[in-house]
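Student: Read through the structures below before going on.
Bear in mind these aren't lab numbers, they're just calculated from the coordinates by the rules spelled out. Because the structure is a prediction, the values reported are computed rather than measured. Cβ atoms are built from the backbone, for glycine too; each structure is taken alone.
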Structure I
Amino acid sequence: MIIETINTSKTSSMNTPEKIECLIVGSGPAGYTAAIYAARADMKPVMYAGMQPGGQLTITTDVENYPGYPEGIMGPEMMELFRKQAERFGTDVRYGMITSVDFSGKPPFKLIADEKHEILAETVIIATGASAKWLGIPSEEKLNGRGVSACAVCDGFFFRGKDVAIVGAGDTACEEASYLAKICSKVYMIVRRDEFRASKAMQHRVLNTPNIEVIFNAVTEEILGENAVEGARLKVGSNGETRTIDVKGFFVAIGHQPNTGIFKDYLDMDETGYLLTIPGTTKTNVEGVFACGDAQDKVYRQAVTAAGSGCMAALDAERYLAAKHSPVEA
């Protein structure tokens, strides 16, 4: 993607840091919702939308499980509406990246945008999301959004009554395979090794579901189809024998990677990089820094839950600033 520089009248050189009351890092449902609430609270939010403005929904076709869209909506269109609503209330949306941060001292925090523009932010809301891990084969990329998906809960409905495949061996893959089995005719579960990585309980659930066929020691060589998924070609067993399965949907459940690398020196994370927040809030271990959306949620990862946590982050930031600026009673 080409990084644009917009609102140039509001930018400054490295020698004159820009002071911002509320900086939102990342977009998507979490970031845009945080922006809407922050703007309405007169926090004058500035958003750096990142390399993929709108997040994962910009590579999603039909969204049919978000309230308020009875006929469904295309993911990119939905994110465009979110952006327009945030801008309507005064959010300064910039198409660029926050490339480094310094949360070592008290606010204002120092951040660098696009490796050259220095920012001093009183509060920071992190909405950088998480990226799905993919197999890395050309046919997967070609058919992404046309039968290939990284979210069975999001897209399984479109394959009701059809045969599908899912790749993965962990708890999430087993959970999504079980979900698909309830609405699809048959589910092929493709496992690279000769065993699951999932818990015993999840393995038991999968192995005892009649319409799930587990194919162990299998590697996906190619997803078949020109304009939509029509099948998959696998290499199975130690001899690499070829097996072709006829499916209409192909789901990848080999994990997600939170986009939180630039915060690792300052913010508490779990072993895979998801930001840790105080339960019931979006507060991180650094006072004045808040996290929302998939950057801190490895359980639900839905647009509606991301939006809800974006609302929470803006409210938490607003209350933090109000408490900070209120006079101390004698």
Structure II
Amino acid sequence: MDNVIIIGSGPAAHTAAIYTGRAELKPRLFEGFMAAGIAAGGQLTTTTDIENFPGFPEGINGQELMLRMRQQSVHCGATIETKTVTKVDLQKNPFQIFADQTMYESAAVIIATGATAKRLDIKGQDKLWQKGISACAVCDGALPIFRGKKLFVIGGGDTAAEEALYLTKFASRVYMVVRRDVLRASRAMQNRVLNNDRIEMLWRSNIIEAIGETQLTHLKIKNNQTQQEQTLEASGLFFAIGHQPNTDFIGNQLELDENGYIRTQPGNTKTNLPGVFACGDVQDHVYRQAITASGTGCQAALEAERYLSERNEQ
């Protein structure tokens, strides 16, 4: 039986592995095999240049950053399994974790499976993903390729409004592509967007094609009411239509919020089940940054260590 099993492969998971490894808990980490359609390392592996992670003044490639975290986890004593967890039994301790038809038992579990950005079916998006197309304006919007350029945001909620406003710091102009004729964002956010002269609204519109060879250069947009199509110059396209937390394998064993994110206690990473902890984007739908994920990974590791210590004493 393991002391602690960590499910996930992003910054939260590897930070938890580093801390529990240094605490000599011999953690076992399941990094998954194309879990949620993303390679081990999580969403950062789909990001090219990362300029806002401390310690890398010149920036660092997302895949390289996650490879370094993985190497550090192993160096600190973690065992990494390239297997996808398909189900868990958290109703009794030791907890049971099932991966590739094998069952593992653990006294504590840290869930760090993240959340996957929702995308639309747009022609050309796969070819140009991270070549002008992104799902995080805060992560990527300040990159040199976007500065002084025309940028587009898809969505009409608070997240889309916030990302459009953020992009106005760098773009020559920001366009919000909204499929309806109203915004779903809160009244305050609507006012900020509609009163910003650097943001232009494209109402009742859908993007039907992303155009470019090695980098996004244009977008083909269709008006849902008139059926008219136009091709506009574009250097950046940002999806802001929400994320899907990767919690399907949990079933209904943990308390989730209305959007499917794992509920944790205020100020820590404890779930409603003792011995089960959640960290990173699977429980954070507000910040969704690598550095905040790492912070909660540290919290989860320290809380798991404390839980195991108290359990052994009892």
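Student: Assuming 73, 38, 37 is Cα extents along the principal axes in Å as calculated from a single structure, say which of I, II it is. Write down the numbers at each step before the final one.
Tutor: On the way: I: 73, 38, 37; II: 68, 38, 34.
This value belongs to structure I.
Student: Here's another thing I want to ask about it. From which structure (I, II) was FRET efficiency 1/(1 + (r/R0)^6) of positions 91 and 171 (r between Cβ atoms, R0 = 41 Å, to 0.05) calculated, if the value obtained is 0.20?
Tutor: II
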